[in-house]
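Scrolling down, you'll hit the structures one after another.
What follows draws every value from the coordinates through simple rules; no lab data is involved. Since this is a predicted model, take the numbers as computed values, not measurements. Cβ atoms are built from the backbone, for glycine too; each structure is taken alone.
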Structure I
Amino acid sequence: MIDTQQLPDTKNLSPVERIKQKSDGLRGTLAESLRDELTGAISEDDQSLVKFHGMYQQDDRDRREERAEKKLERLYSFMIRLRVPGGFFTPEQWIATHHIAGEHSTGVIKITTRQTIQLHGILKSHVKPTIAAFNAITLDSIAACGDVNRNVTCTANPLQSPIHEQVHAYAAKISKLLLPKTHAYYEIWLDQERLTDKKEEDDALYQDRYLPRKFKIGLAIPPNNDVDVLTNDLGLIAIIEDNQLKGFNIAIGGGLGATHGNAETYPRLATVIGFVPADDRLFKAVYEIVTIQRDYGNRSDRKFARLKYTVDKYGTDWYRQELEKRTGFALEDARPYTFNDRTERFGWQQDHKGLWHYTLFVENGRVLDDEKVALKTALLEVAETKKANFRFTVNQKIILADIRKKDKALINGILEKYRLIQHTEAASAIRKNSIACVALPSCGLALAESQRYLPSLLDHIERLLAGHELSTEEIIIRMTGCPNGCGRPYAAEIGFVGTAMGHYNLYLGGDHEGTRLNRLYKENLDETAILRELDLLFWLYKKERITGERFGDFALRQRWYKP
């Protein structure tokens, strides 16, 4: 029996905890690291701190061996991820981002699985100019990474509900509520003066410890679960009755990261613990859920520092009681809701206001011009009309949004000019629903390829499906290059998790609605083995499924998983 009055061990802290506490409000020696022209890297401690500013230090792993032979330093650069609550850009912001990407990064604009964008390949000398350029268009990267609340996601498409605009506004409000109070970002990257009144930096939420690990929040509007809300540390499920937003069901403890070979780590979907009305009580509840994790999360072993492990250690009943004690009010019982889908509505759709929206297929969220389509050039031309906003989805797609009827023909003409309509319509059902993390060459954790490999693997899978007359099946397929789960593979009908170069664990049996995790089916498969297994499974699915049965449901019914 756990003594829940005892806080976690505060003596055997992980090295990162000590770095945070002595960082002087996340400043560390970042300013000094930036001035060091002898290296493209920053100091080891600063590599932990820079994440809180929305950046990761990376290097080109494709060129490690070549540079080592020449006795050169690794080709270090930085990834910058923006804080974009709810995934909304104005056309002016897209235009600026297009040019920032071209001037300071690899040029590719990456739509992430958390509904924001990130740029890769930014050299150390370009970091400050990049941040300054984003700041000029009222964008920042504060808390987009690190042990804090990260980008707040929300159902992207206004088609979901007449209440969409009202729900979407909560993403920005929650993001602002949970921002760190330190002024370090502005001093280091924007050359602002340090605050003379230290009280302005007093941070009741994060203190000098911040959180044990990253914290993710998502808001969903049933019946569509396009944000995979239950994969978040905190999921808020909008309850709408008689076309009025009544409040939110609160779900805690989601998270998909795991470690190969460590059975004590695992993916988990969030557990619904109650309902809160859509008033100040919601913000109080959100805030205190974070403070509980701050106080009770594991700070000794980062593998067990996410909220899901705190919930499983102390129990959901305890967590609810502790939350009610801190907020001063009781949660109501959870309200009924139903999810029936989590896919995108591609093509042209009109909302209740009469505005038009076009959802584009963007493979793995990579916006660039290539031999297939001049996507980046086309989107710049769309933005320059100032007739469409840009909305990003957690499935790495872009919605050209809020287009008036009189402007629809203009936008449609640009899409046709650059063959984007044909590009979207030609994508197969499985390709439209696929997700891949960045992985190689930039991610230091990647064990295998992901976004560079999944498109070619899907070519083979499409042929298998066609051979079994299953091409129209909207099977959700996701891939990651390591078990951290950034591409949410454990919440897919078919999930691939990299184990080594060219090898993946194969997971089956997640549902189409995002309310059930899949399970491990086969380990360490190469491409030949993957295709052999899927060919047999698709044959069985075609032969023995019940009418209308989804592939994930069929896989679960057939018990295609390790016990």
Structure II
Amino acid sequence: MKSMDKIVSLCKRRGFLFQSSEIYGGIQGFWDYGPLGVELKRNVKEAWWTDMIRGHNDLITPAGAPSTFEMVGLDSTIIMHPQVWKCSGHYDLFHDHMVDCRESKKRYRFDQVRGRWCEHRDQKIFVSTLAEVEQELDEVRRRAMKFFKLRPKNADELTVGNESLTLDQLDDTHSVLAPDAKSLDTLTEPREFNLMFKTTIGALGGEEDAAFLRPETAQGIFVNFKNVVDSSRVKIPFGIGQIGKSFRNEITPRNFTFRSREFEQMEIEFFCRPDQSQEWYRYWRDRRLAWYKTLGLSDESLIMREHHVEELAHYSVGTADIEYAFPFLPPGEYGELEGIAHRGDFDLRSHMEGKLDPNSPPGEPMKVELNEHGKPKHRGSGKDLSYRDEVTNEKFVPHVIEPSAGADRGVLAFLCEAYTEDEAPDENGEMQVRTVMKLHPRLAPVKAAVFPLVKKDGMPEVAQEIYGELKQSMNVFYDEKGAVGRRYRRQDEAGTPYCITVDTDTLTDKTVTIRDRDTLEQTRVKIDEVAAVIHTLLR
């Protein structure tokens, strides 16, 4: 099993990710992307945008659907009219359950604090912890020993349960030792906590000026549906894609960048005829799973999990999650990477008329709640967001299929998958453990590195010339410091797929060595062919 500690250490050491505001002690749930990280994330987003939006050309579509369909882009604002979130249901329904510890004054998300039952003599308590999965058992045992005042020599008097549970799986919390507490029964009853960040528009700052940072990018697409149709003249079926920041005030952000308070989403809202929506749902579910595999995530690390009826959101007709076996999870468990949701016509109708009764069964048609005067209780925009088919003159509210991916979770999954330890010869020919990030060439932050073997005999000048040519079309790195073996190792950890070395033979036969990161094979190539060869290898 891969070590999350090693992956996190490499991310900081090589400049993939840093804790936000680290020099001031950091701020939980926020992360900064370093020089390599920002390139990797940009490449993930570029691959998504190219494959799903700009370069889209998929001829394999559901039966009865057009052989081609249009995909367009959008970039909506982070702050929108507050009524958007009331009609979407976020204002009333976007909650997590949280508990407070009366002793430590800390707050925890009810379904994320894990622990185990521990027993000493006649007393049985539930010891909880925020430790990562790998350290959970040891941390629970340590805290239980301290609570029962047991010395190491008496450790066999303590019984620790085999099953790891979360607080929401317990009947009550009276016997719980909270993560940062020294005594039992310090947790409050769970209560709802709205996850939206509240902010203020304008200088006065009154309640009427309140607004929210968006918790998802999807609503920006829905409220612009008519604008896109009228301005772009797209015809159903078609999709609108968007990449952008979202914000959720997570109670207990954790597991590196997996659950953050600021994150970036890559979302598509695909609009289709209601009678074809189930087929499009299956189409997008399969297409998105294939995309991750194409870019290097293994079959063994990925699953497609269809939601049970009781799991479905109030608007959803069907939802499937693409899940990845992140190293911070117990063996056999997976974390959500992307959700593909069949949203029916809920969103467009909500912004037209109001919002769905949250107690309605999944998939039930839109119902507008009326007040005592017989008018909509939760008024929508009043705008007509239906679609008219120009051929049949049929008018209907489209159904929506939503593939929603987290750019940050995608980056984390690719980093975890790429992290590899193998053996390779050092500069003296001795086999040593090598850490290498086997990122797909499309995603690799640096595409190639250029080295002069030594800093003399005109080698740096030739290497600089090659570097200058390649830099015009891709991100490349130049390095002339230290032994060439150490330079290779640094690039292996950065995920650079190819290294180009100018050596003594270059000065006579005008060829250089191209080294493959994964196979370690070295090939001689003429200098004037280097750019073409690297471009071919990257494709």
helix-only ellipticity at 222 nm (-39500 (n - 2.57) for each DSSP H run of 4 or more, over all residues; to 500) computed as -9500: which structure among I, II? I
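Tell me which of I, II gives 7.0 when you compute distance in nm of label points 7 Å out along Cα→Cβ at positions 69 and 333.
I
Can you tell which of I, II yields 3.1 when distance in nm of label points 7 Å out along Cα→Cβ at positions 141 and 229 is derived from it?
On the way: I: 3.1; II: 6.3.
This value belongs to structure I.
Taking Cα Rg over 2.2 N^0.38 Å as the quantity of interest, name the structure among I, II where it is greatest.
Once Cα Rg over 2.2 N^0.38 Å is tallied for I, II, the winner is II.
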Matching 0.25 (FRET efficiency 1/(1 + (r/R0)^6) of positions 77 and 173 (r between Cβ atoms, R0 = 35 Å, to 0.05), computed) against labels I, II points to structure II
Taking distance in nm of label points 7 Å out along Cα→Cβ at positions 149 and 509 for each of I, II, which is largest? II
